[in-house]
1. If mean count of other Cβ atoms within 10 Å over residues 92-99 is computed to be 16.4, which of 1, 2 is the source?
2. When mean projected area of the Cα convex hull in nm² is calculated for each of the structures 1, 2, which structure yields the highest value?
3. If we compute distance in nm of label points 7 Å out along Cα→Cβ at positions 140 and 652 for structures 1, 2, which one ends up with the highest value?
4. Can you spot which of 1, 2 the value 2.7 was calculated from, given it is distance in nm of label points 7 Å out along Cα→Cβ at positions 124 and 676?
5. Rank structures 1, 2 by relative contact order in percent (Cα under 8 Å, 6 or more apart) and report only the one at the top, that is, the highest.
6. Looking just at distance in nm of label points 7 Å out along Cα→Cβ at positions 236 and 484, which of the labels 1, 2 belongs to the structure with the highest value?
7. helix-only ellipticity at 222 nm (-39500 (n - 2.57) for each DSSP H run of 4 or more, over all residues; to 500) computed as -12500: which structure among 1, 2?
Structure 1
Amino acid sequence: MPLPKKKLKSMKIAYISTSLPNECGIATFNANLSNAINQHKTISKDSFVIALSDSEKLDTYNYPSDVKYIIRQSNQKDYLRAADYINTSQVDACVIEHEFGIYGGESGLYLLTLMARINKPMITILHTVLKQPTYIQQTIIQQIAKRSESIVVMSQKAIGFLTSIYQVPKDKIKYIEHGVPDLEPAKDNPIKRAYPFKDSKVLLTFGLISRGKGLETVVEALPEIVKRHPDVKYVVLGNTHPGVVKNAGEEYRDSLKRLAKKLNVENHLVFVNKFVDEQELHHYLSATDVYITPYLNEAQITSGTLSYAVGAGAAVLSTPYWHAQELLAQKRGLLFDFKDSAQLAGMVNELLEQPEKLNELKYNAYQYGLTLRWPAIGKNYIKVLEKAIQEKQKAISENRNIIDVDAIPTFDLGHIRRLTDDTGIVQHAKYGIPNLKEGYCLDDNSRALIMALMAFEQYKSKEALDLLPIYLSYIQYMQKEDGNFRNFLSFNRNYLDEVGSEDSFGRTIWSLGYLINFAPNNSYKEFAVELFLKSVPHFSKLAHLRGVANTIIGVNHYLKANPHDETIINELNQLAIPLVNAYNNNKDGEWHWFEQILTYDNALLPLALLCHYEISGDKQSLDIALEALEFLTDKTLSFGFLNPVGNDGWLEKNKPMAQYDQQAIETMAMVLVYFKAYEVTKDEKYMQNLYQSYQWFLGENSLNLPLYDHETKGCADGLQNLGVNRNQGAESTLAYLISHLVVFKALEIEYRYLADDQKLKADMLEK
C-alpha cells in the first residue's frame, strides 16, 4: 500500500551557505535561491540560514535576521553544534551549497562532519564538479552524494562527471540551471548617462578579479578594436578576490593596467572597483554592448556571471569553457578560442559593425533568460525538496533489515593477491603497492589464513582456496622445533627474530584452530592439528592478556572440532583464569575493564571470555565478558558511529580518550566480539552494533571518510586527525575483509531470523 504523501503546507528549510554581506558568489546565489523558494506559499516563514564565515570572530559580518547560526570555517565544533541546532529546529529539509573552499578541513572535509549529524532530508547543490579531483576531493563528493537525497548541478557536463568519475547514481542527480534576477531593463537606465558608458561603446566583464579569469586576453584585443572603434571602453566591474588581495594585493589588477599602457590603450580600460547589488548589475548589463567572459581553460562547470549576462539579454562572447558551451548554444552567444585575442577582436568588431547580428544575440539570450528567472528556478527546487522529504519519510517508515546489503562493497581479493607471493603476504604497502623492503610477518599470514578460510566458507572462492596453502606453509616455516614461532621474515627469506611476540603466537593459534574447525579437506586439518598440538606447551607460559585472549579464541575453534579433548579443555580453563583475575582486580566503580588502560585490540578480551563460556558454560566468564563489552561500547560506540581508542595516548583510567590514530584491527575486533555476543545471547542490539562498527571502514567514522578503496580493493592503514593514512598494508586490508565476511555471516543469521519470524506469523494466521 503506497504511503500517503506528507502535506507540505508549511515546509521549513535550513540553508547552509555563505551569506551576504560576505562578498561571495555563493552567498549571492543562496540569497536569491532562498528568496525564490521562501516566496512560495508552501514554505514556512521560519526558514533560516546557517552561515559559513571565513572569520574566527562572530561579529565580522552584519548578517541579516534570517541567519540563525554561524559556523566559523575552521572550527570543527561549530559544525557539530550547527547540526544539533538544525535537528532541534523542526526543519523539514536542508539545502546545502557546496564549494570546496567555503568549508574547513582539507578540501572542505568538515562539511561531512555536519552532514553526518543532520537527521533531516538534505539536497546538495554542487557549484564545482572537478574533472580531475584529488583522492580527498573525489571522496568528499562521493560521501556528500551518499548522504544527500538529491544532488543538484547546473550543467549537463556535471552530470557526466558525477556518474563516470564519482560513481554517483544518475537518478540521484537533478539538473536545474543557474537562476537569474527577475528584472526588466530600466526605461531610464542611470548607467547609460554616466562615465564610462556615456557616448561610448562598452565591453564589460564582471565578477571577482583574479588570475585565471583571462582578462589580459581582452586587453590584448583592444588595440585592434580601438583602431576601428575609438569610442570603445572595456569596463571591468568588481572587486579583486579577497583571497588574492590577502596573498598578492592588487598585483593582477596592476599588471592589467601596465599591459594596457604598453599597448597604448590605457584610456580604454576602466576598472569599477566595487561589489554591486543585482539591481545595479542589471543596469550595467543592460547598458553594455558586448559582454565578455575570457576564462583561460575549459574547467568551469558553472558560471553565475555568465548566467546573469544571458538573463539580462546581453550579447555574450566567451571562451569555450564547459558552462559556456551549453549556455551559449543555439545562437545565445558566440565562442572564441582560449587566449586568442585576435579572434576576439575580429568578433567584437563584427558585432559592433553589424547591429542586426548584435541584436539577434541579445534577443536570443533574453528569451532564454526568461526561463532562468529565479521564481521559475525556485519552483524547480521546491519539487526536489518535496521529493527528498517524501523519500526520507518512506525510508524511515519501511521495515528495513539491520544490515543493508546494497551498501556493502563486493568482496574482492585483488589487493590481497597483489600483496601475496609464493612466500606469504607482504606486511606493508606504499599506497596500493607492496613494500617489499618490510618483508613478512606471522601476524599477517595468520590473519590471511583465517580470511582465506572464511572466504572459501562464505563464497566457495577457489581464489581464496589457492592462497590458503601459501599462508599455512609460512606458519609452518616460522614454527621452531620447540613449538614456538618466529614472527618476522625478510624479503629474501631470512629470519629476523628468534622468538615472536605473544600476540603473534596467539594469533597463530587462532588461525590454526580456525583451520582445524573449518578445514576444506582432511589434509589441511591434519597438518594444522600437528602444528597446533606442537605449540600447546607454550600456552601456560603466556603472560600478556592479548596473547592469552588470541590463544583462547583459537582453542575455542579447536574444541568445536574436538569436543572431547580433555587436555585442551583443561588448557582452555587455565587460560581463562588470568583474564578473569585481571578483570576482578582492575574493576572499580564505573571502570569495568581488565587493565587500568584501554590500548589496542581491546575487544579481544571480552571476545575470549565469550569463547570460554561457549565451551565451558562458565557463567562468570559470560558475565564479565558482557559487562566489559558494555563498558567498551559506551566508550567507543556512543557517538552514532564507531570511534575506536586512538593509539596516540590510548585511554587511561580517569583521563580523556585519544581519538587518533584509529586502527583497522581495532574495528575488526569490535565486529568479531559483537558477532560472538549475538551468537551467545541472541540479543539483536549486538547485531546492530556489529554493522555500525563495520561501517567505520565505509565512512561512518569521526572524519566521515571511507578507508576501503573501491579502486585498489585495499583498506587504508588508519584514520588520522587530518585524514586517512593512504597506505594499504596487509593488516588493515585483512581486517576489512574479515569484517566484511563476518557481516555476511551475520546477514545469514538475520535472514534466518526474518524467515522464522514470517513463518511464525503465517502459522498464527492459519490457527
Structure 2
Amino acid sequence: MIPIPRYTIVDLETENHEYYGMVAPPFCPENYIVEAGWKNNQGPVESMRFDNREEQKNSAWFDYAFDNGKPDSYCEVMVAHNATYELHWFMHDYMPSLMRFLQNGGKIWCTQYAEYLLSQQQDLYPDLNTTAPKYGGTPKVDEVKILWEQGVLTSEIDPDLLHEYLCSDHGDVINTEKIFLGQWEEAQKRGMLKMIQYRMDALLFNAFCTFFGMHIDMNVAEKNLKEQEDRLQELHNKVNAHLPKDLPFEFKFSSDYHMSAWLFGGTLKYKTKVSYDPPKYVKKTVYKDSEGGYTDEPTERCIRFASGKNKGLPKPFKIDTDEELLKWGEKLYTFEGLMNLKDLPQEISDKFIGERPEFAGKRFQVDGTPVFSTSADALATIKRYCNVVDELLEIAQLEKDNGTYYRRYEYDSEGNVKKVSGMLQYVIPESSIIHHQLNACASRTGRLSSSRPNLQNLPRDGTSRVKEMFSSRFGDHGRCVEVDYSALEVVTLAAASNDKNLIEQLEKGTDMHCYRLAGALNEPYEEVYKKCHEEDHPDHKKYKELRTAIKPRAFAAQYGASAGGISFATGCTLQEAEKFLETEAKLFPESRAFKDKVRSMVEQTGLLPEAIERELDPATNSWYVFRRGYYKAPGGTEYSFRQRKQWKDHKEVLDYKDTEISNYPIQGEGAFIVQTACARIIRWLIKESFFDGSILPINTVHDAVYIDCKTEELARRGGKAVAWIMGTTPKYIAQNIPAYKAWMYDEVPFPAVPEMGYNLFDKTHVE
C-alpha cells in the first residue's frame, strides 16, 4: 500500500462577478478571495478572510498553508474539489508560490475528477455535497448556494454563515478531506491510483492552458467576418435566383418544410389574404342629402340627427365600396422540386425513399410528401445531382462559422440587442485572450470536452479560415505550435489487439483505404494504389471512386457498426456491407478478436450482483431491469456499458451496444495516452519555468497539443520536445504500468508530428 502523502485541503470562496462568460474568475478586477479555508493532514481547519483584492494578494496565507520551503513538513499534494478553479486563482495571484510548490514536486488531487474516474465515468461533474456522504462526510443544506443563485455577492453573505459553510465540521474543507482519504484507499484497492495520478497532472496541464488562454487577432477576425458576410450576401443572391418567380410568400431557408418542398417537391400551406364567401367589401363613411345623393363630406343639405345628444349634427352612413374586403386565411402552393429522387442512383435515393430512409423524417407536408432532411449530410449526398446544393452547403458553413466562431447579434423589434452568440464574445479586450474551459468530467470515455467556447471543435484545415485569427500573443516574432498524433485511435487499436498485419501496414505507411480496397477486390495492393493515385491511369477515375466509397464503411466498422448499420449509414447494400466485414476480419483478425474480448469482460462483470439496475420506461410508464458491465483497461480505467433495448433477429432484446463496445475503450485509452503526454509536458515546462514565460501551453484537442512560443527558435525547440514526449509516452506508460506491455505500448510506434506558424491556419512542418 502506498501511504497517504502529506496533503493540504484547500477551498476558496470568492467574489462572484461574471466576466466574459466566466463565473467568478480571477481575471475580473472586481473579484477577490473573500475567505480561504485550508487544512493540513495533521492540523485543524484554518481560514482567513479578506475585504478586498489588494489585501488578499499581499497576504502570505498561501505559503503558510502549503509550508513552502520546509523540507520536513511541506505539503506534497494540494487537494480541492474542482481544483482547476483554485488553481486559476493561485496562478493569477500567487504564481511564484505556486511554482515553488510544483517545482518542489507538489502534486494536485481533484476530488471531483477522481470521483468521476472511480464512478467509471458515469457520474459527470460530481458535486461535493452529493459525493461527501459516500465517504463518511455530511450533506448540508446549501444556504450559501441558494444565496448565490439569487444573485447575492459572496462579500454580502453573512460572514458567520460563510465561515460555517467553509470551515465547520460539516463544511467544505472537512468534507473534501474525507472524500480524498476515501478515494485514495479506493483507488489503490482497484488498481487505479497511478492512472489517476497521471490524469491529475494532465488536469494541471489543462488548468495552465485555460489560464494562459488562446490569443485572438481581432483585426484578422473582423476582416474575415466582413469577407464572409459579403460572401453570404453573394451566395444568397445566387440561391434566390433559383426560387420560383411567382412565389406568393417569403421563403424561409431556416424552415425544414420550405427547404424540403423546394428541393424535392411538395405542397405548403401559407398565410395570405383571402375572400369572404360570399364576398364582402370595404365600407366607407358618407353623408346622404335630402335628394338621395351621397357625399364624402357633409353639406348644408345632408340629413342630420333629429334628436338625442347629436341633434342637428350631420348623420353618417356606411356603404360598400368596390374594394373587396379580405381576411387572413391559408392557401396552398406546390413546388415541383429541383430534382426527382426516383431518378437518382438507388444507393442515393434509398437514403430518402428506401426501406430504411436515413433522411426521411416523421413529419409530412400537407400533400403527404415526407419532410426530407436538408442537413449538411443530406445535402452532401445529393450535391452531384443539384446545382444549387454547393451554394447551400457553403451558406451553411459560413453561417455556422459566423454564429459559432465569430460574433452575431440578434435584435428585438426596437433594435435592442437581445442575444449575442459566437466565440468572440468571450475575448477579453485588454488582453485579446479567450480563457476557454477544458472539461475533464464530461464524457463516458474520459475524453476532454471544451466549452465557453468550444475550442475542440474548430474547423479542419482547408475547410475554413477560422484558425487564422488564433495567433501568437508574442506578436510577429511569436509562433503557434501544434503537435498531432498520427491516426492515434487506429494505432491504439493495433497495439491493444496485437494486430500484426495492422501494425505492419501502419509502420510501412500504407494507404489503409487502398489496402482495404485491394482486399475487397482480391487485387495486389501496389496495383490498386497505382490506379487510385496516378491520374493518368486509365482506371484512375473508377478506382478513386471505389476508394472514396470504402472510406465511410471503414469508419463505420471501426466504431463497431454491424452489416445492417454500415448499410444504413453509408448507402451500400447489405451484401456489400457483409462482404466488407468479412474482408476486415480476414485482414485484421486480431482487431476483431479484441472487440470480442472487451464484450466478454463486459458480459462477465454484468453478471455480478451489483450490476443490476432498473429504469422507468416513459413509453410504458413501467420499470424494467437491465445490467451494467464494465471493461477494465491495463491502467485501471473502467469503461462502463449498460444494456439497452435493441432489435436483433427480428425481436427486441436487452444487450450491450456493439458501437460502444468497439469505441469506448479505444477512444478512452487514446485519450489516456494524450493525457499522460500532457502530464509529462507540463512537468517539463514547470521544471523549465516555462522558459521564463516564453513557451506556454494553450490547448489540447483529443489527439493534439498546442503551445505558444516567443520566437521561431523556441517554437522549433518546443515543437520537437513536445513531439518527442508524445511519441515516447506509450513506452513511458508501459515502463511505469507494466500491464500495458501486453498491449505492445513499448513496441508499437506512436508518431507525433509538429507544425508551427504565425497562426493556427498558416502552419509548416517543424524540421
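1. 2
2. 2
3. Result for distance in nm of label points 7 Å out along Cα→Cβ at positions 140 and 652 over 1, 2: largest is 2.
4. That value comes from structure 2.
5. Structure 2 comes out on top.
6. By distance in nm of label points 7 Å out along Cα→Cβ at positions 236 and 484, the leading structure of 1, 2 is 1.
7. It was calculated from structure 2.
None of the figures in this text is laboratory data; all of them are computed from the coordinates on show. Predicted model only: the values in this text are computed from it and were never measured. Cβ atoms are built from the backbone, for glycine too; each structure is taken alone.
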